[in-house]
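Student: Dropping the structures in below, format is structure tokens.
Please treat every number below as a calculation from the coordinates, not as lab data. What you see is a predicted model, and the numbers here were worked out from it, not measured in a lab. Cβ atoms are built from the backbone, for glycine too; each structure is taken alone.
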Structure P
Amino acid sequence: MMTFEQNDIARPKVEIPRSVQWTMRSRAENRSYQIMVAAPAEDPPPSGFPVIYLLDANSVFGTVVEAVRLQGGRPDKTGVVPAVVVGIGYPTERPFSPDRYYDYTPEPTTEYLHKSDGTALPEQGGAAAFLQFIEEELKPQIEREFKIDSDRQTIFGHSLGGLFVLHVLFTKPSAFQCFVAGSPSIHWNRQRLLREERQFASRLEREPLRVKVLLGAGEWEKHHISRNSDSARELSERLSALSAYGVEAAFHEFEGENHVSVLPVLISRALRFALYPAHREERECGPAQRQ
């Protein structure tokens, strides 16, 4: 059987078209990130390309890039325009890195002592520093190298990444205009997140803004002890009640999918939610309100 370790036949690697990657180290904490970026083949519109920032990029970057490339070619048919895709991953060939426990959590969990396999939990509680890296280091570099529409920025995260997305929504909603939280690990920092949500709602009464929030989960997840599917649905209902203050929220349960298999179908739904043609945005929403 042929293996990747055998070098007796020279074959080129399969590469994702129009994509590059490099390593960045955060200034505040000197943490390493593998940054992956794919740019459309089309010329950018006058306002610049929409941009999607992906967490856990080692696991989803290729799927998102190909979905954008295929659907973005016919926005009139698919409802998806071309976009720059920015993946934030880690220097590993594995789909997930234990470093995500630190970057995606606002504080260490008090509910859990071990991972599901019984091993000790990695370090946690670095979400503030991770968001600082995205806002102060990664975004400026992306905007120097690509023409980006700063009014059409999306962040996509799943599981613990979904928890981080909600944390950003509640604490710095002006950072993005569209938030996609797939199967968010609300149970991990439930009380912290509830406090942040209440503060977010209170702030909206004084400072309305315009954001879109998509929450999604697989059908089979509703049987999990964490009840994260129910929590996401209930959160979407509370957020929908804030529509008068500029919050557009939606929840979708994907039939026959579990916590991991939900990712490809969630990605497809998220693209239509975030990358709709500009004429639809103007007709339905008007210009985005920035803080």
Structure Q
Amino acid sequence: MDALIEARDLVRTYPGPNGGVRAVDGVSFRVEPGRCFGLLGPNGAGKTTTLEMLEGIQTPNAGQVLFRGAPLGHAYRESIGIQFQATALQDFQTVAETLTMFASLYRRTAPRDEVIRLCNLDEILDRDTRKLSGGQRQRLLLAVALVNDPELVFLDEPTTGLDPQARRNFWALIETVRGRGTTVLLTTHYMEEAERLCDEVAIVDRGRIIAQGLPGVLIGEHFPAAVIRLPASAWPDGVPLPTTATSRGGEIELFADAAPPVLKELEQLGADLSALRVATPNLEDLFLKLTGHALRA
């Protein structure tokens, strides 16, 4: 299938000492229509800069962005919607007035009632935007991104700061948007979010893509079937950790193709198994393995 949007060898540098900062260093990927593509990476990895080049906000120093196989043109902005990391809304406006204002900026708009229903805004249309909760504000910003009935919507860390319930409610909205055939390009720090929503992910670190593919396939390429976790305090004194084990954040992790033989071995070593947990490796395990355990500002 042809790509809806494609990044080809994107490079973006910023002025500075020693040749400046190369924020994006040769990023390439393609997103097919109707898919959800996730850009993942630590702080400062180049995700937002890449997104802004795809959105047409920043110009690459090298490389090219193609939409339906052609360079970005004037009509491109009419075809996309954007939910930024942070958006300033006009004070003393209601939710309904905000939607009207943003809709007036486009020649083509989605049916107003459909956008309101999709983003669950019916009960807060008359509310001042200054008095919205975090979840309500994000639903309004998603509606603003959808007001022109875009083919492609960019969501830049849309659930940051939301409580777990509001975050999951927002995931359901994104799934509904995808169900309408809209293509989604998402950045997020929440690996559970990416694993649930994304058909394909690219993990970015230091401006480069270090892994890309279907979440389940990538996990299977890097990990066996099971991960066994137990508190570091549960490990018997004087017994060295196996080479297959890692210690992180007060926990010991062991990866195995099958859990029972490992559990038997741990019991023989004298480990305390009362707080042991067995799970399936997930996208967060992969993210930490590929980018390192230390968070970078």
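Student: One of P, Q was used to compute relative contact order in percent (Cα under 8 Å, 6 or more apart), and the result was 21. Which label is that? Let's see the in-between values first.
Tutor: Working: P: 16; Q: 21.
Structure of origin is Q.
Student: Follow-up question, since we're still on this one. With distance in nm of label points 7 Å out along Cα→Cβ at positions 75 and 275 coming out at 1.1, pick the structure among P, Q it was computed from.
Tutor: Numbers: P: 1.1; Q: 6.1.
Attributed to the structure labelled P.
Student: Comparing P, Q, where is distance in nm of label points 7 Å out along Cα→Cβ at positions 19 and 51 highest?
Tutor: On the way: P: 1.9; Q: 2.9.
Comparing P, Q by distance in nm of label points 7 Å out along Cα→Cβ at positions 19 and 51, the maximum is at Q.
Student: Now for a separate question. Can you spot which of P, Q the value 0.55 was calculated from, given it is FRET efficiency 1/(1 + (r/R0)^6) of positions 83 and 203 (r between Cβ atoms, R0 = 30 Å, to 0.05)? Before the final figure, lay out the partial values.
Tutor: Details: P: 0.55; Q: 0.90.
Corresponding structure: P.
Student: Could you tell me which structure in P, Q was used to calculate FRET efficiency 1/(1 + (r/R0)^6) of positions 99 and 251 (r between Cβ atoms, R0 = 25 Å, to 0.05) as 0.30?
Tutor: Numbers: P: 0.30; Q: 0.00.
Answer for the origin of the read-out: P.
Student: Taking distance in nm of label points 7 Å out along Cα→Cβ at positions 43 and 115 from the coordinates of each of P, Q, which one would give 3.3? Kindly include the intermediate steps, with their values, before the conclusion.
Tutor: Details: P: 4.9; Q: 3.3.
Label of the source structure: Q.
Student: Between P, Q, which one scores greatest on FRET efficiency 1/(1 + (r/R0)^6) of positions 187 and 267 (r between Cβ atoms, R0 = 25 Å, to 0.05)?
Tutor: Details: P: 0.60; Q: 0.05.
Max of FRET efficiency 1/(1 + (r/R0)^6) of positions 187 and 267 (r between Cβ atoms, R0 = 25 Å, to 0.05): P.
Student: So if we calculate Cα Rg over 2.2 N^0.38 Å for every structure here (P, Q), which label has the highest result? It would help to have the intermediate numbers written out before the result.
Tutor: On the way: P: 1.00; Q: 1.17.
Largest calculated value belongs to Q.
Student: For which of the structures P, Q does the calculation of mean count of other Cβ atoms within 10 Å over residues 35-42 return 23.2?
Tutor: On the way: P: 18.0; Q: 23.2.
This value belongs to structure Q.
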